[in-house]
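K.L.:
Structures are listed in the sections that come next.
Read-outs: derived from the displayed coordinates by stated rules, not from any lab. Predicted model, so just to flag it, every value in this text is computed and none were measured. Cβ atoms are built from the backbone, for glycine too; each structure is taken alone.
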Structure I
Amino acid sequence: MPRPPRVLSCCAATLLAASAGRASADDYIPISGAAFKPLPLAVAPFQGTAPHAAALNAALREDLLYTGLFELLDPRSFLADAREGLASSSVDYSKWRAVGADSLVKASLSGTGAALTAEMRLFDVVGGKEAKRASYSGTVSELREWAHRFADVIYENFTGEKGIFRTKIVFTRRSPGSRQLWTSDVDGRGAVQVTSGSGLEILPAWSPDGRTVVFTSYRTGSPMLHLLDVGTRAAKPMWPHGDLQTGGAFSPDGKRIAFTMSEGGNSDVWVAGADGTGLRQVTDSRESDSSPSWSPDGKRIAFVSTRSGGPQIFVMNADGSGVDRLTFQGNYNQTPDWSPRGDVVAFTARDERNVFDLFLVQVSTKKIQRLTQDQGNNEEPSFSPNGRHIVFASTRDGRKRLYMMNADGTNQRALASDGEGDTPAWGPWPE
């Protein structure tokens, strides 16, 4: 049975770029570095069908806060008439400029819960013109999807990059007597259990097309790799080889899987075709090699090795040649994740206080940057598909939950969730 397509069920959506669209890279705001300042953005109370208009407004505001790109202005400061329309000619730009807004979001919702239509607009307040518009129609169950879609429109308008709000996260959560895989929206909402049973299902990773998750399962006793069809939720084992298999990672083209396998008690990194053919060992050390992560061009692999003593992050060519040590600080570095931008690898390290925190290492210079500190244990980083954000697990509020932050460590926020989360993996952009 094929996986259902990731589209709005019963919903038609249109997006039109107005004449004020950004024309070149020079028009986009810097979203990192010393020059970055959050953009003052007003999100006016949405008009129309209550309480759905308010729910759509809240969902969009939550998405925009997760980006870290915007300073959302307090609605209590707004001076414009609440009845102001959506047409650019009806917007009193002087009153929005007076409260400090550079840009403005407005929307109107009409219909009933069974048949709703949303008209959404982004305005350039400084320029006094409409920048983007979108129309969505469907049912009340699709309100959050519309918020995610328009948040992506806003994100791309200001950065020139695809937004991340229609992506998914897969993670693990404890159930009575077991640990299972769950998926959720990028904000942590809409969590759904996608595996079942009485065993341990851990260390999930997405295929590039989002159709499949490779994970480690103990359902046969020893840890072995399994493939989960996300649409049907059917799982099957991969290869009947070795004493254990764990930590699978799809190559960027989806044709190969790198993973850790032990034969005779020593673990190494292996690579095989995603169809199970061409199994090949790519490391051969007397020490432990594990936790592979592909570079975005598929030519190299980051991995963990104890060949220098404690676990450190190394890189090598995809065929196992050209091994090079990346980290020299700390004595317990693990769980590397190579940024889709190619420049850095995020990893978990245990510091001198026996606390786990997150770090970046520059692939070219081997310079280390610390991302978290003094907030519980922070582990298992996974980059967003645009490389601008990281999802991770943290115990900072007393239980292990999922958090998101910008890739430089700023804007750390808990994902909305009614339960724990561990070993998250950020999925690809939807098809």
Structure II
Amino acid sequence: MFRNWSRMTYVIMTVVLLLLAACGGAPATSSSGGNGNTSGGGDPSVLDANKKYNIEFWEAFATGANKTTLETLTQQYMKAHPNVTVKLQPYDSYTTLQTKLTAAIAANKPPALSQIYENWATQYQQSDAIESLQPYISGKNGLSQQDLSDFYPTLLKDGQINGTQYMLPFNKSDEVVYYNEDALQKLNIAPPTSMTDFVADLSKVTKADGSQWGLSFTPSVDEWSILYKAFGGSDFVSNDGKSTAFDQGQNKAYATAALGTLTPLVKAGVVHVTQAFGWQNDFIAQKAVFTISTIASYPFLASGIKGAFKFNEAPIPAGPAGQFTVLFGTNLSIYSGASADSKAAAWDYMKFLTSASANATFVQGTGYMPIRQSVYNSSALQSYYAKVPARKVGPQMIDHAFVASIVPAWQSCRDIITTDFTSVLKSQLTPDAGLTKIAQDCNAKLAQG
């Protein structure tokens, strides 16, 4: 009797378990620890129309046209996706943003999405803090081959680490020469296209009484980097990222020349070395005919000049090794520590921000470069460039733009080079001594990783 009852109990329990499994009553396992986005059947790119999503986007667009344009685009996105709430978290600078991101990652409380520089991304990728975008790109809600081909190759490659896509381009710019068009026309001088002509023209437009300089600029590693490449320099750091390359072999001569070329002009009063945004004030006040900055400076100059004179942009003049400019601006990355649902929504929002329609709005609102070739060639952008032809120069230079290094320690090298480049320009260090000091200090930082 006991054995018959036990056998019957076993049969009943087996049937019940089978029914629970068939109805989905048994607990499911998830590789994402219960936070997984199962709406896409394991596809991280797919959103469920019946779910609510919340994401934080940490960014550095705290003021001006950048702020209002991003807010407008975000409202457009949320209107089209009422189940997704995007919280913008602006910070006052990229330095603050990086500090907040690093602390949030350490606390395992990162946002879903942020603006990010290449060397930050390398550091975060080494600790698995940011997501590879490959599963999102290849997902059902991903990017087609046509989409990928539409991005400028230079910008898409800029978002890769060891050949894997970890970032998509966002607010990208490059460095150009700004010039007082009225002043050049009066002197019958065309915008210089070679470094030799540029140096000669700076002297021509300088006034002997000191009331007008040829060039006013705040020196940085970026101007030195452009000169280094234009003179013939190759790599900035070694292949393993542990030591400098700009002071090795023939590179040493190019790096030294890049430090010292403008020094005699500073001493002669042809080039005025400023701090912070002093160059901007000089150019607006017509105390300098030329200045050097990124294309993102255009709206600030225009608002200060207020039509008092015509100004324009030109490519950085070419050196013996060709035409070069530095690629500026941030990309977008998704953080591994966010929930899978937040990451799926962050991808969808990122896909929107980098779409052709959103990018066209973004370019016209902020002055940054198009990140897609179709945007640059669109009737809307060509009409915009017809009205403001200076804005065309930056995009035309994309294929000549470079990022010196993406190793995390390069940020420290940037600060070192900026300081010592300025000292050389002011004749506080000789070019040879400057390069020796730069290499020594930079090597110490690179060796630390």
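K.L.:
Which one of I, II has FRET efficiency 1/(1 + (r/R0)^6) of positions 84 and 332 (r between Cβ atoms, R0 = 30 Å, to 0.05), as calculated from the coordinates, equal to 1.00?
P.N.:
II
K.L.:
Same structure again: Starting from the value 21.5: which structure in I, II was mean count of other Cβ atoms within 10 Å over residues 284-291 calculated from? Each step should come with its number before you reach the end.
P.N.:
Values: I: 17.1; II: 21.5.
Going label by label, the one that fits is II.
K.L.:
Taking -3000 as the value of helix-only ellipticity at 222 nm (-39500 (n - 2.57) for each DSSP H run of 4 or more, over all residues; to 500) derived from one of the structures shown (I, II), identify that structure.
P.N.:
Label of the source structure: I.
K.L.:
One of I, II was used to calculate Cα Rg over 2.2 N^0.38 Å, giving 1.20; which?
P.N.:
The correct label is II.
K.L.:
When relative contact order in percent (Cα under 8 Å, 6 or more apart) is computed for each of I, II, which one produces 24?
P.N.:
Value 24 for relative contact order in percent (Cα under 8 Å, 6 or more apart) corresponds to II out of I, II.
K.L.:
Here P(r) over Cα pairs in 5 Å bins from 0, in percent, for residues 140-395 alone was calculated and came to 1, 6, 13, 16, 19, 18, 14, 8, 3, 1, 0, 0; which of the structures I, II was it taken from?
P.N.:
Here the read-out was taken from I.
K.L.:
Here distance in nm of label points 7 Å out along Cα→Cβ at positions 364 and 388 was calculated and came to 2.2; which of the structures I, II was it taken from?
P.N.:
I
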